[in-house]
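What follows is a set of structures for review.
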Structure P
Amino acid sequence: MEIQAFEPKVVASWSLPMNEVRILPIGDIQYGAEGCDVDRLQRHIDWGMEHDCYFIGLGDYLDVASPSNRRMLQEVTLYDSVREMMDNKMEDELKALLHILGPTKGRWLGLVSGHHYWQFSDGTTTDTRLAQELDTKYMGDGAAVSILQFIHRSQGTKRRTTGTAKIWYHHGRGSGQTAGAPLNKLEHIAKTFNADIYLMGHQHRKVSTKMPFIDYEVGAKGAITFTSRNRILACTGGFLKGYEMGTTNPLGQPAAGYVEQAMMVPTALGGVLIFVRPRILHGRLLVDMDISL
């Protein structure tokens, strides 16, 4: 499990008299698949950059080898020329994806791996190279936490008030036919890990809920402070079309993609938008969270 801290720049809120940080979690792009909605992804990225958003990577950026594919390839002996040819193809796919994601360089809060990525002959992967090109930390193939640090400096004094927002994220596992399936997994995580936002991908759904968390403290003079905040649980969407008209195989025969073949339920494409809003209340720096689907 990887954890990192980051002090983001805040911008003026669109609707409230306070500042905010805007975050677009992105995953399940599966670039290279026939059903990848490249145009939607491009518009999503352009909108995020225009509105000063940060990004978090949830995995499955390219539609390449699954875990079973990688195990199979490790068990066979390939000529160096074949391996080089495959590496070159994956480099081309990664460059094409970076052509879209390139403007976001330096705006990422971290990224994790999903199930689909390519391991090159030198031991690097498409995900580790993606992180390097986007100037962010590769957070591994499991759970990760990015901590947003906020510092408020009072005018005319040297007093500093600090606060944090913790984001727990994972590519995700498992499946489910109902909208609440990914939220059920995150709800169990929220029982154990203290965070403000819990994110997962994998199921390609855009769905979220809020869970209140109530706390109380005793101050130095015995005064009791009662606070509450909403924690956000969200599955972060995706960019792979499940059903399309007129799809064919290489012979030109009607052929569905794996979503349609498995009779899976189609999902709304795109991603979610998270708002993190620090505020001062009774001398304390509190952080409010909100989300838009």
Structure Q
Amino acid sequence: MPNEELPEGPRFSLLYLQNEDVLQDCPRMRRRVARVISDCLGDRDRRLSAASFLEAELGIGVTEVVGYHVYVDWERFLGNCSLVDFLDTVTLVYRFAIQNRWGHWFREYQNSIARVFRECNVGYRLDDNCGVHPFVDAAFENSRATAIAGIGGDRFAAARAHLEQIENALMGDPPDNRQAIRSVFDAAENIFKMTFVGVTHLNNAAIRDNLRRAIENKYSDMPTVKNAMLKLCDGFKNWVEAAHFYRHADNQPDPAQPPKELTVLMISYGYGWVRWLAEMDRAIRADIE
């Protein structure tokens, strides 16, 4: 359409051929990151110094020797190493630059790697120090950030630690989706047990005897709020039941790894429940105090 306003500048592939599925790995990402590292390090001495640093930190070979010549083929190394070593390399090269006070390029390096991850549509994001974290999509990331923001303070330190384990599980090679679900459940259970002293397990009985009763008491003079909260409580009970399928049971084999679509949904809901439980904890304690 001649009068249609078209976006100007982006490459055709980024506008029209972007894969909707977030990838865990892809050769194009590895080649582009290898080029970024090679270009940013620059001369041969820096490349060899960085390679030596990586060998010490990762315990794997990075340099190659041909005759008397030692060199680094970044594309070959990053193309063949494990995914974990590849992602660790992204962080370690940045750390090596910081330690050597090469401040004139480390921000360029960080921005370039972030752009590669974004344009290759891989499931990773960088923090301010080039640490690599799993990234499902913007909505999932927003749920994670909101949940963590909602459980600040010393009281919820253990729950935050459980949420941090979700990233470790999702960053595994392969990802441990089962453990990721367990970790978000553990965060919810930790808050629940702090709120309702004496509860030993988060299950249907504990929800019925404690959370439902607390809602009925707290909102007894606000029937609309109470009824809405009780419906949410039913939803929380269903989530707990679903999560229990992936809890470890003594003398029982672990269930099969859940698929990605179930994992993302379970964790996304879990983030919301964790924040809700923290808000309920504050409200209940405020009434007591």
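What follows is calculated from the coordinates using simple rules that are stated; it is not laboratory data. Everything numeric in this text was worked out from a predicted model, so none of it was measured. Cβ atoms are built from the backbone, for glycine too; each structure is taken alone.
Identify the structure, out of P, Q, from whose coordinates relative contact order in percent (Cα under 8 Å, 6 or more apart) was calculated to give 16. Derived from Q, not from the others.
Tell me which structure, out of P, Q, gives -20000 once helix-only ellipticity at 222 nm (-39500 (n - 2.57) for each DSSP H run of 4 or more, over all residues; to 500) is calculated.
Q
Taking semi-axes √(5λ) of the Cα gyration tensor in Å from the coordinates of each of P, Q, which one would give 45, 23, 18? Considering all the candidates, the number was obtained from Q. Assuming 3.1 is distance in nm of label points 7 Å out along Cα→Cβ at positions 101 and 277 as calculated from a single structure, say which of P, Q it is. So the calculation was done on P.
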